[in-house]
Structure P
Amino acid sequence: MTKHVAVLMGGWSSERPVSLNSGKACADALEKAGYRVTRVDVDRDIPMVLAELRPDVAFNALHGPYGEDGTIQGLLELLEIPYTHSGVMASALAMDKPRAKVVMAAAGVPVTEHKIVNRFEAVKAHAISPPYVVKPPREGSSFGVLIVPEGAPHPPQEMASSAWTHGDDVMVEKYIAGRELTCGVMGDRALGVIEVVPNEHAFYDYEAKYAPGGSRHILPAPLSPIIYQTVQNMSVTAHRALGCRGVSRADFRFNDKGNGEGELICLEVNTQPGMTQTSLVPEMAAHEGLDFVELVRWMVEDASWRRS
């Protein structure tokens, strides 16, 4: 009997456009793989929609709050519908960057020092000495990220604007200069390490991530064998420490000293990495000989409930 897969996409977070792209790509691939696919643009009526559909598997292609923070995972647990990616606790924990740092650091994964500050206080004076990075504690796709350079006379004033939609607390963390590295984990094994080189961008921001030509991906990343393997080992360690399931992706900064060594810092773990055919994790999987259709098929067959 053909499995019925509901691909959950869209939603109402700021990452809706990214999710729609991921969802379409995954749904197309799952149809090629022979599954019966229902594409679900998630809205507030999603409990009733899922209760009526009763799919064999929910493929979670949502990004951001409600889709990536344990909320949709909790609903799927209540409905006893097997689903892809991480469970309730791991999703909530990884989405909460400050708490995720505590867990990763306890597991031996190096993270940046940071402070949590009210945004109206953060605009009055530097919370830490520049250079530093300001980011919302629970957002993805680099939404709300601000870089404060060395010598900046005052904090960025955008945080106090009425247009700020990322909550009243911000995370202020030490800026780590260097190269942008990322590594996927599939099940319990690390995939390849990619160096991301933003084109004409100060950092790997939303445009660099998703605009055509926004960045170059170098796979395998040109690193010494020791650093390359260290990135892979740290990615698996962080994945396990947070309790992740299925596919995840860890992002790093590497302050290369030019002699094969340097400071390596884990920035965060993404439990719902982008899933278009040109996204990072599918690119890593392809490098391992697993094409996009095979990757999404593996994710469906790996799906379960009681994933917490």
Structure Q
Amino acid sequence: MGKIALLFPGQGSQQVGMGKELAEKYEVCKKIFEEGDKVLGESLSDLIFAGDEETLKRTENTQPALLTTSIAIWEVLKEKGVDADYASGHSLGEYSALVASGALTFLEACLAVRKRGQWMEEAVPVGQGTMAAILGMERDELVQVTKEASESAGAVQPANFNCPGQIVISGTVEGVQAASELARERGAKRVIPLSVSGPFHSSLMQPAADKMKAHLQTVTISTPRIPVIANVTGEKVTDPETIRQLLYEQIYSPVLWEDTVRTLVNEGVETFIELGPGKVLSGLVKKVNRRATVLPVYDEETLEKAITTIKG
């Protein structure tokens, strides 16, 4: 089967009811949701299982909610005897990957992403920043487009290099609009404005990054038991101080997801387990390497399928 990598989704994957079925059946899963409630001093699990979608979508809620759900699912897989060789997560999901690898404790990660979400929300006033997905354009061409748009209209830059032909840009409303128009003129197949609360992974997030940098100095980061592939570099990272620095840079830097998947494939990974709601990362993996085995796990049915596939 080759090596196994754990993948953890980021913001945008959340949905009310995520993890509920597994929490009702598995005590280890339920316990993580209870720990999340305790560390945040509120019933995050109520919001996740049966709350209001708009409230869940608020960045300060989404981030600890997704982390908690992903780690709760990982605890079930561990109890079933599943292990992995690598871990990685998309944006926020990098914190989940670091917990799964043993570099961060769940409790410290939960507190960190709550603060991360609050500071990211506060960094740019509502309505001043946005993001858009650009489909069917080469990386180098789009980098040039964003550079030209930044000079003429306002800050904009690539935010997520997700897979071949799918790149997300982020910045001021004016900058993103100008880059979107320029991308269409230069041959982009589609431009999709995203419904987001801010210009994530852009230079406009620097105020949030600076606050996060100070908080990260108070967080214990251990050497991970399995390598994590970092968003900022798309490469393996195991040194705690390097992890700390990259978590700071990650807030204002693009997510090199395509590079991450290629690194994992080059390391001999053939099976990718996505832990969390939906199948977004599984789809991106397939667009990078069609031969990969992708196993999204988010309920009892997908859990059993993953275990059967892994254990044969």
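Laboratory data are not the source of any read-out in this text; all were calculated from the coordinates shown. Because the structure is predicted, anything quoted here is derived from the model rather than measured. Cβ atoms are built from the backbone, for glycine too; each structure is taken alone.
Figure out for me which of the structures P, Q the number -15500 belongs to, where helix-only ellipticity at 222 nm (-39500 (n - 2.57) for each DSSP H run of 4 or more, over all residues; to 500) was derived from the coordinates. Answer by label: Q.
Which structure, out of P, Q, was distance in nm of label points 7 Å out along Cα→Cβ at positions 5 and 277 calculated from, if the result is 2.5? Source structure: Q. Between structures P, Q, the greatest calculated value of distance in nm of label points 7 Å out along Cα→Cβ at positions 77 and 149 is seen in P.
Source structure of the calculated read-out (distance in nm of label points 7 Å out along Cα→Cβ at positions 45 and 157, 4.1) within P, Q: Q. Comparing mean projected area of the Cα convex hull in nm², for residues 181-292 alone across structures P, Q, the highest figure comes from Q.
If you line up P, Q by FRET efficiency 1/(1 + (r/R0)^6) of positions 53 and 93 (r between Cβ atoms, R0 = 25 Å, to 0.05), the top spot, with the largest value, goes to Q.
Across the set P, Q, FRET efficiency 1/(1 + (r/R0)^6) of positions 165 and 189 (r between Cβ atoms, R0 = 25 Å, to 0.05) reaches its highest value in structure Q.
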